[in-house]
Structure P
């Protein structure tokens, strides 16, 4: 189970994150007036874009040739740490700005964001310890991140118009 055998997975993740990033950007662009009208929703949209940017960055870094699990772990932990700080701040800022009727949705968004990146963080720490098993944790976290991003894109493209 060498890191090189994961190349196809990470290539797929790069493509999926880039495509979903484009979809999310279009969804936000189409509905920007409505997004700005709902307090806190712009922060949530930015958090969603941050998820995809982070997944794209991690996947691209994992494609660098001849890396040790330690190097992959350092890269993963660094990207996840920055993402978690920025995304958590955006999430709580959006929660504070949101109307009381929408706070449950904002809170759920924060929790799901944290779960995605905690799983990725576990993968990064295991890789940092030199064990390539961390790639499985990272893969699970990244797949969860894509699910979160698709869910957010649906909200910004469809649900906002209901």
Structure Q
């Protein structure tokens, strides 16, 4: 079996993300029990992805830009930003491979879609460990922190 996603499908997914309260939408290509998780992650400006890492078990995660632009942030264990990489469908950076135990987050710089691949199987209890220094997604401080990160990305570039 071949599963095909067109550019039209990806733009529709971005449209759904625009209408979503979380400002993002995932199209899952895998089942949770599979050893390789594959998904299209559509993101629009205003979404907040809490910094997190994948360990216990260690997992490698890969993002490849399909449409638009986004920044991938790598954090030190204390929360300071160590690196910012802009993935841009028209630029030179197209893929970021994130090592296990690396705090990271994504910030869409414009509506975008990324192919996300991560080791599975998925277990809600162990999939990711949230950064203790970052506000939770549902925190009243999340939006301020997101805007702070966005301002740092602008200065970094």
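Throughout, read-outs are computed from the coordinates displayed, never taken from laboratory work. Model, not experiment: these values are computed from the prediction. Cβ atoms are built from the backbone, for glycine too; each structure is taken alone.
If helix-only ellipticity at 222 nm (-39500 (n - 2.57) for each DSSP H run of 4 or more, over all residues; to 500) is computed to be -28000, which of P, Q is the source?
Clearly, the read-out refers to P.
Work out distance in nm of label points 7 Å out along Cα→Cβ at positions 15 and 55 for each of structures P, Q, then name the structure with the largest result.
Numbers: P: 1.5; Q: 4.3.
For this comparison of distance in nm of label points 7 Å out along Cα→Cβ at positions 15 and 55, the top structure is Q.
Using percent of Cα pairs over 25 Å apart as the calculated read-out, with 31 as its value, let me know the right label among P, Q.
On the way: P: 31; Q: 26.
Among P, Q, the structure yielding 31 for percent of Cα pairs over 25 Å apart is P.
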- prompt: Comparing structures P, Q by distance in nm of label points 7 Å out along Cα→Cβ at positions 87 and 143, which one has the largest value?
  reply: Q
- prompt: Here P(r) over Cα pairs in 5 Å bins from 0, in percent, for residues 47-110 alone has been calculated and equals 3, 18, 22, 17, 13, 11, 7, 5, 3, 1, 0, so which of P, Q was it run on?
  reply: P
message: Out of P, Q, which has the highest value for Kirkwood radius over Cα pairs in Å, for residues 31-78 alone?
response: Q
Entry that produces 0.95 once FRET efficiency 1/(1 + (r/R0)^6) of positions 7 and 127 (r between Cβ atoms, R0 = 25 Å, to 0.05) is calculated, selected from P, Q: P
